[in-house]
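What follows is a set of structures to go through.
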Structure I
Amino acid sequence: MASCGAMGSRIILVVTFLLGLFTEVGGRGGVQAVSAQLARRLAAHAQAGAAKVDLLALNDSADSSHHIAGMVRGYERKWLAFSLAALFAGARASSIWVAHVNLAPLAWLASLLRPRLRYVVVAHGVEVWTARSMLQRAALRRADRVVAVSAYTARKLELVQGVSAAKIVVIPNMLANELPAAPTGVENPNLILSVSRLDRDDAYKGIDQLLRALALVREARPEAHCVIVGDGNDRGRLEALTHQLNLGAHVQFAGAVSAAELGALYDKCAVFCLPSHAEGFGIVFLEAMAHARPVVALRRAATPEVVADEVTGVLAAEADPQQLCGALLRLLRDPELCRRMGAAGRARVKAHYLPDVVEPQWQALLQALA
């Protein structure tokens, strides 16, 4: 493995979450997934003897069983203790890698105390699309590099936060594991799958619009039904809407499922749908495409960078039930189109989003800041 710097250099990773809300489905959530991927990459450097790495996690428990190489220190939401630990470690560090903009001011402060210190901030999406606090904007602008997971977010960093384009690096999210075995066929040609957090803060994911679209789909295709994977404090409202639309017998809220169960659902379904209008990337799109399933989504935010319209799926202009219904019916009625788009999606993931493609991009950045 290539070295990220001379032996004795020290790197600090500061993360808001290292554990996903849905740990059973592979660290569900883009922020958590990227944090875990970066932590593993830095841990690999430590194991190779390339650097001393400390991993500090604000919200993890102190005895978390998800430790990466035994190096994660969780602070159980104790902000003061976490901040002091980050600053103390930063005083000895050569670089700090910050996995969320909320924590960027800590790295900036550490760099003021240690002028030779360099720091990198990761921007995932919606959190940087609107103006942040003056302190956070200053920390972003003074970072040595800001990693955006999409070109859309990179543009927002420049236009909204005032980050110099020269400091922005786009490194896409990646599939957490290797490409799954190719499915042999579609077990249920009438099944629509969606995977999402069901929190009120994540209403932009558009699950309510998917339900309204399903009601319209069933008027033309009564066999159509949907499984929704995920949980959260908005689930009750969505379940109530399901009954209002007379879909109670045709929608299953599966809650959190295991990785194996999720993989089986991807293989079983005919179409994957997530009509989010503010997706910073959409790792679930990669998962569906990796299982050779066509995607129905919106032509909004970063989604078109991941889902190629009319190639790996169908993108609607708006989260309008009629438009979503049309896209879903088009695919459900045309198994050959589903097969062709699914194959194209799987090829796209293999070409651009597997670890052996994306990890070298992180490696190059680590070497550049050594």
Structure II
Amino acid sequence: MNDQDAIALLRRMVEIPSLSGDERSIATFLVSTMERLGFDARIDEAGNAVGVIGDGPTTGVLLGHMDTVAGEIPVRVEDGKLYGRGSVDAKGPLAAFIAGATRAHAAGTLAARIVVVGCVEEEAPSSKGARHVTPHLNPDWCVNGEPSGWDGITLGYKGFLRAHLRWSQGSAHSAHAARTVCERAVRGWSRIESAVRDFNEGRERLFDQLLPALVGMESQAVESTDVAELRMNLRLPPDLSPDHAATWLTAQVPDVDVEILGGLPAWSGPRTTLLHRHLFRSIRKVGGRARYQLKTGTADLNIVAPAWGCPALAYGPGDAALDHTPDEHMVLDEYLRGIQVIEGLLAAADQISS
């Protein structure tokens, strides 16, 4: 697979719409493409595109995702950049996985059995694809395909908690002296923000802080009851589990109905494993100086890494600051460098083990 073929692969992937829950078309395309490139490929029971290539003493998983958030961006190449929804998050990293594995296999340097997975519903709360493959695979190592920059290595992600807060009280005229239900909701959110500031005192790194986000709000009158509802997310540090975060949140607003909608604990791994060492070396061989980073978001790595208990990290070309934005684009030179890095890593894959 030459550079033009690799660019054509990414462009076609970006051209195929694949909102969370509607990934069948791109899964079919990827399975057909991987079969043509020498993979043993299939769509699994969850709808993931799975391709296996190579043979060796170890098994590595390159785990990406096919789905995107909403927002149509005309697909085009301008000034060496490929624009389109998913070009960075995260079809670029997934395409780099497929291209890198194909090149290593064709060159005879692929030194392990490699499983490429394009997951469904990573952008949805369900994380359906990652949850499905977790009990079915037992790899020696895993790389999660998320944009880190071609010379970046992501060591971990924060956890999260999603919650729905509901205030209610009997209806009253707006001239009444009592606080309205909306005022109570605003005061409740202020209490949460104040408690977050106290929690974060002395915590300098964002990765170690509790980060709240108010993502939705509405009010309504239901018969003779006024209701105000807030939807919020908490990004969790490693020392605060979702269960403990739920207890903490409920304590801040004891007069509220709190519904917990889901959560995941934070995860991070050491930078001293053979996987990290060989990826570092591969980046250096391509001309870069590896950067280590911790992300404030959450990824499928939070699900598979603790379950598999193997060396794991996230890597992929692309600028994560462009995720979900109307300007999302992949710098094609970066994408091609990312492919070279993956190819170099796979040439040393027989030396990576748990």
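Throughout, read-outs are computed from the coordinates displayed, never taken from laboratory work. Computed from a predicted structure; not experimentally measured. Cβ atoms are built from the backbone, for glycine too; each structure is taken alone.
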>> If relative contact order in percent (Cα under 8 Å, 6 or more apart) computes to 15, which of I, II did it come from?
In response: I
>> Computing distance in nm of label points 7 Å out along Cα→Cβ at positions 71 and 87 for each of I, II, which one ends up highest?
In response: I
>> With Rg/Rh (Cα atoms, Kirkwood Rh) coming out at 1.04, pick the structure among I, II it was computed from.
In response: II
